[in-house]
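Visitor: In structure tokens below, several structures.
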Structure 1
Amino acid sequence: MILNKKTIILVFIFFLLNNFSHAKINLQIIMKVNDQIVTSYDLEKESNYLLALNPKLKEISENDLKQLAKRSIIKEMIRKSEIIKYRELNLNNPQINNVLKKIIRNLNFSDLSQFKNYLNNHNISVDDIKEKIEIENEWKNLIYARYSKSIKIDKNEFINKIEKLSKEKFSIEYNLSEIVFNKKQNISLTEHSDKIFESIEINGFENTANLFSIADSSKAGGKIGWVKKNNLSFEINNELENLKINSYTSPIKIGNNYLILKINDMKEVAIEFDKQKELDRMIMSETSKQLDKFSNIFYNKVKLNSTISEF
């Protein structure tokens with residue numbers, strides 16, 4: 001049977017409408033953050049991104065992963081909305097590639113090509129990762145611009161600490177992961193902590209960091225990496241002192257938040273002391289801690305003034 005031109009056009013329109021109808025079924029609006037719409041596709045993509053950074057998330061329930069992806073999208077959208085009030089995002093910041101290289105190393109890939117293949121299996125691209133890195137970097141720059149004058153550093157305290165350390169031959173370094181949380185008003189600290197510890201027993205520390213931690217490190221399962229003992233506070237060192245590898249601390253109060261640390265590994269290293277470099281490192285570490293605190297405060301403030309609707 002030979003189809004005329006009009007029939008062919010009608011058949012084409014029928015298939016087009018049929019496919020569009022299926023797309024509407026599969027592509028649902030699930031949330032709105034201020035004036036930005038979040039679809040089921042966005043949620044799936046965010047889940048894939050989180051799984052790519054922390055493959056152990058496969059061990060948690062589908063519902064937990066969905067809730068985690070929702071929180072991650074909300075946080076990113078609120079941050080992005082605030083950033084673009086002051087500057088455009090264009091993926092041209094040289095810091096992006098430095099962070100990307102660190103992610104590639106942390107996931108044990110030898111080069112960018114290997115990493116791209118890995119991301120393809122999760123249906124995400126390197127540019128997707130770069131955009132997320134840029135938002136996180138620009139958020140940090142925004143926090144620094146707003147709060148740098150509020151940072152308080154006692155340089156003399158660090159100098160005295162360095163003088164004592166310079167007399168020692170060896171020092172301890174810890175490979176750490178963290179869960180940072182704030183106590184909810186309607187439950188006690190013990191109840192909240194028990195919930196986190198229960199999740200650690202069931203899901204593991206990394207997945208629990210994804211589920212409960214408010215720190216940016218949560219996306220990487222709470223991993224901080226190697227930290228020198230002398231860069232940690234007395235309270236933290238006191239908690240870590242008697243712990244073994246793969247053990248974790250009780251909640252440690254840090255400002256308005258609480259911190260649980262896990263020791264992934266530890267080593268004793270010979271001290272090669274450059275007093276100025278050590279002072280710079282301590283100041284940078286303390287600055288970073290205080291900026292993280294300001295970041296959480298400012299984010300919560302912006303979030304309170306945001307409109308979040310779920311459908």
Structure 2
Amino acid sequence: MKAVTYKQYGSPAVLNLVDIKKPQPKHNEVLVKIYATTVTSGDARLRSSDFPPVAWLLVRLLYGFFKPKKEILGHEFSGIIEAVGKDVTRYKVGDEVVGTPTMLPTGSYTEYICVPEERKKGVLGLKPRNLSFNEAAALPVGGMTALFLLKKAQLNKGQKVLIYGASGSVGSYAVQIAKEQDATITAVCSSSNFDMVKSLGADDVLDYKEQDYSLLEQQFDIVFDAVGKTSKSKARKILKKGGQFVSVKALTSPTQEHLEELCRLAEDGNVRPFIDKAFPISEIVKAHEYVDKGRKRGNVVIEVVKQ
């Protein structure tokens with residue numbers, strides 16, 4: 001089967017499409033034929049080992065000091081179950097699924113992956129029926145991160161929410177999840193993305209290049225930093241008393257329950273992944289080059305099976 005590997009850190013050119021042995025599921029595993037995966041910011045950072053100095057040493061110790069321990073990237077996927085182990089009870093052959101390969105020996109840049117039915121880290125669930133495989137592949141990482149952080153911020157009906165970096169993957173989900181709770185949303189992004197974030201549910205838009213959001217006269221219940229590029233001290237200037245600041249820079253630990261809630265929101269039509277571009281897996285280098293530019297909107301999808 002085909003898979004994308006990398007044996008050293010560096011530019012997108014370190015990624016190679018190769019043939020490897022197709023895995024066979026253990027008694028407690030399902031074999032998923034992957035239809036689509038994505039290029040997340042995490043994939044780009046792990047590939048390049050581009051981390052702040054304070055985190056660089058820890059990341060290298062965890063993921064490989066001189067070269068990657070895990071040679072296949074990919075943090076999320078959608079696909080169809082092709083085989084099930086004898087102890088599997090919740091899934092059957094033919095089920096369309098979505099999930100993450102968290103804590104597995106391989107990522108999702110591959111044609112097939114074996115996933116345990118139950119595990120402490122990582123998620124697997126039935127794909128929302130109204131989403132394409134491309135859309136579903138982009139759901140778990142950005143969607144669960146947004147949902148986790150908004151729950152941490154105690155999002156309630158009718159609140160005022162400012163989302164910094166609203167046009168990225170996490171931000172685009174945060175806009176939609178907050179809107180489902182009838183929030184009044186101010187989206188901070190570049191002016192070229194105003195129409196996009198308005199289409200997702202933003203009420204007001206602000207160009208971060210032209211205006212400092214901390215100087216707004218409004219007060220917000222939640223300030224959501226969706227790109228890790230602002231601070232609590234700055235956000236505090238516009239937070240109501242008791243207001244909450246949350247950031248993707250914080251550790252998150254989404255669970256199976258977060259995925260299931262996210263899939264329900266998608267099936268109800270309240271959340272839909274925004275796909276910026278889709279590349280065939282044969283163009284994985286081009287896809288990473290595009291993400292490295294830092295201008296992607298929503299999600300970038302890799303088609304393992306042509307949609």
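Coordinate-derived values only; no laboratory data. Keep in mind that this is a model prediction, so the values were computed, not measured.
Visitor: Going by percent of Cα pairs over 28 Å apart, which of structures 1, 2 comes out largest?
Guide: 1
Visitor: As an exercise: helix-only ellipticity at 222 nm (-39500 (n - 2.57) for each DSSP H run of 4 or more, over all residues; to 500), calculated from one structure in 1, 2, equals -18500. Which structure is it?
Guide: Attributed to the structure labelled 1.
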